[in-house]
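Participant: Quick heads-up: structures coming right below.
We did not get these values from a lab; they are worked out from the coordinates using the rules stated. Remember, it's a predicted structure, so these values are computed and weren't measured experimentally. Cβ atoms are built from the backbone, for glycine too; each structure is taken alone.
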Structure I
Amino acid sequence: MYVRMTFFTVKEGKMEALRELYNREVIPAHKGHKGVRFVHLLEDLGNRNKGASVTAWDTKADVDAYEKSGDYEKLVGMFQQMYDGEPELRSYEITASSEPILLRLF
């Protein structure tokens, strides 16, 4: 299983608008992609202007197909005016888990 995380900081007072746009655009946009397991928005408890978008994917091929689709760039672009700085994308492979079935399935 693979996880992509986009870390970001929003301008003061913009998190609620970001959350609304995320629910309206980001979550539905992922439903048509093969292999997506979940899409989550995380909001930092210590700094309400920081957050992360997290997606999980079945296979590396699913991640690659999503990256080639151009949807990520399109979605990030929708939030540009809300960001304070550039978001940072990081990708991970899950190599240990409290749910060992995840490691055997994928």
Structure II
Amino acid sequence: MSTIIKDSNGQLVPTVGTLGVTQVFTVTNSSVASTAFGATTTLVRVAASLGHCHIAFGAAPTASVTTSAMIPVNDAQIFAVTPGHKMAVIKDAAVTASTVSVTELL
């Protein structure tokens, strides 16, 4: 669950709770889906290393190199998700290798 706190200057600072379950993928040229997110998971952190990848979220997602959002190499982003849904990931043929982790934020 996300919360908002104030820093020492009184500015709002969004934060997330603790790190939950992490799933790590060696990404291939075929879409592969994660296991379902937890019943209370509404935010996930997705990180890519070695090469960029494309992701999709849903009840039965299929990632596509032409229509799915891209995660750049060596980048991490936070996404809102629906509890019980999954993430699918794929790399295009031009990418030699890619590893992706998706971590549930509690």
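Participant: Taking relative contact order in percent (Cα under 8 Å, 6 or more apart) for each of I, II, which is largest?
Facilitator: Evaluating relative contact order in percent (Cα under 8 Å, 6 or more apart) on every structure, the highest lands on I.
Participant: Kindly point out which one of I, II the value 2.7 was derived from, the read-out being distance in nm of label points 7 Å out along Cα→Cβ at positions 7 and 23.
Facilitator: That value comes from structure I.
Participant: Another one. In terms of Rg/Rh (Cα atoms, Kirkwood Rh), for residues 15-70 alone, which of structures I, II is highest?
Facilitator: Between I, II, the highest calculated value is found for I.
Participant: Could you tell me which structure in I, II was used to calculate helix-only ellipticity at 222 nm (-39500 (n - 2.57) for each DSSP H run of 4 or more, over all residues; to 500) as -8500?
Facilitator: I
Participant: I would also like to ask the following. Work out which structure the value 2.8 belongs to, where distance in nm of label points 7 Å out along Cα→Cβ at positions 47 and 95 was derived from one of I, II.
Facilitator: The structure behind it is I.
Participant: When distance in nm of label points 7 Å out along Cα→Cβ at positions 63 and 87 is calculated, the result is 1.7; to which of the structures I, II does this value belong?
Facilitator: The read-out was computed on structure I.
Participant: Now for a separate question. Have a look at I, II and say which one yields 17.0 for mean count of other Cβ atoms within 10 Å over residues 39-46, as calculated.
Facilitator: Only one of I, II returns 17.0 for mean count of other Cβ atoms within 10 Å over residues 39-46, namely II.
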